[in-house]
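Below, each structure is written out as structure tokens.
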Structure P
Amino acid sequence: MLEDDFGREVSGVRVSLTDRCNFNCVYCHNEGLGDTRGPMDPQDDEMTADEVVRFLEVVAEYGVEKVKFTGGEPMLRGDLEEIIRRVPDGMEASMTTNGTFLPGRAEDLKEAGLERVNVSQDAIDPDAFAEITKSGAYEKVIDGVQAALDAGLAPVKLNMVVFEHTAGYVEGMVDHVAENPGLQLQLIEYMPELTGRPEWNIDIGRVHDWLEGKADHVETREMHNRRRYYVGGDPGADDGSDAGMVEIVDPVENPNFCANCHRVRVTHEGYLKGCLNRNDDLRSMGDMTRDEIRETFEETVANRVPYYGEYMIKEEGEWVVNDKYIDAPVATSD
């Protein structure tokens with residue numbers, strides 16, 4: 001397994017299959033690339049199924065254990081089942097989706113080898129959901145979550161971005177997963193540096209504090225140093241058994257999060273990206289021959305830098321770019 005200069009092994013990859021999406025969420029940052037959306041029809045710049053699989057076969061040589069397929073909306077790819085079916089043996093395949101296409105396809109995805117899904121659901125109120133996603137697809141998402149559970153894609157993680165528009169629905173979502181076996185909740189800190197609108201930000205520390213008081217059991221994952229809170233379980237259990245699991249993803253201004261990051265990202269166009277927050281480190285895999293993939297993957301891992309605490313450092317209470325990276329050569333997507 002490859003290790004960067006900060007001792008972080010790369011054990012997983014996150015592969016964007018398209019930047020197309022049938023939602024228009026107000027907080028979307030498109031895997032850190034910003035709003036690059038164009039027509040909804042398949043685009044020539046998207047990696048082919050063969051290219052995606054070739055990439056996965058190469059990184060499997062380096063001990064990569066997990067792949068998460070993302071977008072845009074990855075289920076807009078008609079060849080998604082084929083891609084998942086061809087994931088190398090022993091590599092865990094998961095997906096992040098808005099859930100609208102899961103009814104009718106969840107069973108086929110499970111049969112193809114998909115192990116679990118994250119479904120974006122930012123509120124349990126249809127009107128609020130419509131305002132946030134700019135869609136009227138609330139019932140389709142609810143049906144999609146149930147289809148995933150019925151197909152055995154459990155646990156299903158519900159992704160909820162926590163910001164001004166959604167903060168009032170956090171308690172209801174926590175209760176929802178505590179009351180429904182098979183569901184988990186991932187509360188994702190709003191990232192104003194990627195999406196703009198800093199006035200929408202809220203203090204994620206307040207959510208931590210509230211969950212600390214509400215949870216029956218708390219643990220910390222190695223991945224990103226994330227905190228997990230177990231709510232509503234058996235009062236006699238001290239390990240969180242039978243409880244609803246709530247996990248907080250809080251990367252903003254968090255050096256501990258960055259110091260425990262073990263993923264490399266791939267854009268839908270076939271560029272490797274060592275950090276979600278940066279686009280000055282994009283590296284093309286060219287024609288995506290196996291040798292080009294190996295070279296670019298090794299180079300990307302070797303040049304990974306923790307964003308907070310290294311690339312960005314604190315001076316007089318403000319986060320600023322570390323001087324040693326200001327004039328450093330950077331990769332481009334040209």
Structure Q
Amino acid sequence: MGGKRKKADGDGMEGGEDEDSRQKKMKHKDSILPSTVKNKERRSAAHAKLKHQKKVDKRKTAKAREADEKRALELGEELPPKKIPRTIENTREVDDTVCKPDDEELFAGNDADEFSSILKQDCTPKILITTSRFNSTRGPAFISDLLSVIPNAHYYKRGTYDLKKIVEYAKNKDFTSLIVVHTNRREPDALLIIGLPDGPTAHFKLSKLVLHKDLKNHGNPTSHEPELVLTNFSTRLGHRVGRMIQSLFPQVPNFRGRRVVTFHNQRDFIFFRHHRYIFETKESKQAESKGKNGKDGKEAKSKEKVIARLQECGPRFTMKLISVQHGTFDTKGGEYEWVHKPEMDTSRRRFFL
């Protein structure tokens with residue numbers, strides 16, 4: 001009897017151990033990462049389960065936050081602080097070259113740089129646009145779009161002239177900037193912007209080009225001088241590049257034309273967009289109750305409402321800064337202010353503009 005009881009007690013302990021191990025196995029299954037599962041069907045099921053669980057947890061936290069805000073409003077207390085999401089932009093590496101509003105040295109440098117005469121409106125920007133020697137069909141189409149974007153811009157065929165001779169010619173004709181559109185495999189792939197007469201020279205890689213004619217429901221730009229918007233050029237280098245771009249456009253925009261040209265810097269990629277404002281009047285019907293012979297009758301009354309929206313005019317493209325050179329273009333004896341090298345990309349959170 002005692003032996004049987006001991007055996008039974010032993011069986012109970014084994015059963016208890018089996019239950020604990022079963023719970024551990026279940027927890028282990030729940031915590032399995034999809035990347036560790038070799039079977040394709042099980043991996044997709046584990047991924048779907050993990051995604052669903054994240055969605056449920058997100059919904060729970062949102063409901064709890066709404067309940068806390070409602071309780072705070074009822075009690076007259078301060079609302080709980082909103083959490084700022086962690087992004088690559090707001091967790092970027094600390095950079096000593098980031099411009100500050102009270103930087104006196106920066107403002108003193110603005111008055112003495114190569115773009116001060118244009119930005120102070122002492123002279124009007126005059127832009128010469130040309131191509132590389134081996135041009136393609138999309139090159140002139142892109143240049144015609146640039147001519148519609150940049151006021152007082154003129155296109156000259158490159159021919160067989162060297163770029164140094166073109167720079168000298170542009171200086172003699174009082175051009176303030178020179179833009180060279182480089183093409184490769186029938187596609188524009190680079191922009192060279194040269195400030196005249198003393199530089200600097202900036203080389204940009206061009207990508208994701210969409211021409212004006214290829215945009216769906218695009219608008220046609222007018223000849224008014226556009227409003228220029230530059231965003232996120234926060235470092236010393238970004239400030240210099242922003243002033244170079246700013247020197248291409250007149251400093252007195254014609255707001256009646258409702259044209260906006262945007263250069264938006266994000267993670268050292270400069271996104272170019274060209275829009276115009278459109279104001280439309282739409283009628284919205286509202287029901288009004290009126291008493292008539294003791295009965296309530298409802299009539300629909302139309303009310304006009306002005307709605308503002310943006311219409312893209314094109315073109316659309318992305319630029320990436322490759323180098324900034326002192327003075328005008330010189331491949332042999334030129335001195336570079338900044339050159340992007342692959343070994344500089346040590347982190348995803350390191351930006352230069």
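Read the figures in this text as sums done on the coordinates, not as results from a lab. For clarity, every value in this text was computed on a predicted model and none was experimentally measured. Cβ atoms are built from the backbone, for glycine too; each structure is taken alone.
I have 10.1 for mean count of other Cβ atoms within 10 Å over residues 55-62, calculated from one of the structures P, Q. Which structure is it? Please list the in-between numbers first.
Numbers: P: 19.0; Q: 10.1.
Value 10.1 for mean count of other Cβ atoms within 10 Å over residues 55-62 corresponds to Q out of P, Q.
Hey, Rg/Rh (Cα atoms, Kirkwood Rh), for residues 71-270 alone derived from one of P, Q reads 1.06; which structure? Intermediate values should be presented prior to the final figure.
Numbers: P: 0.95; Q: 1.06.
That value comes from structure Q.
A value of -7500 was computed for helix-only ellipticity at 222 nm (-39500 (n - 2.57) for each DSSP H run of 4 or more, over all residues; to 500); which of P, Q is the source structure?
On the way: P: -7500; Q: -10000.
This figure was derived from P.
Output the label of whichever structure in P, Q has the greatest value of Kirkwood radius over Cα pairs in Å. Please report the intermediate quantities before stating the final value.
Numbers: P: 20.6; Q: 26.6.
Answer by largest value of Kirkwood radius over Cα pairs in Å: Q.
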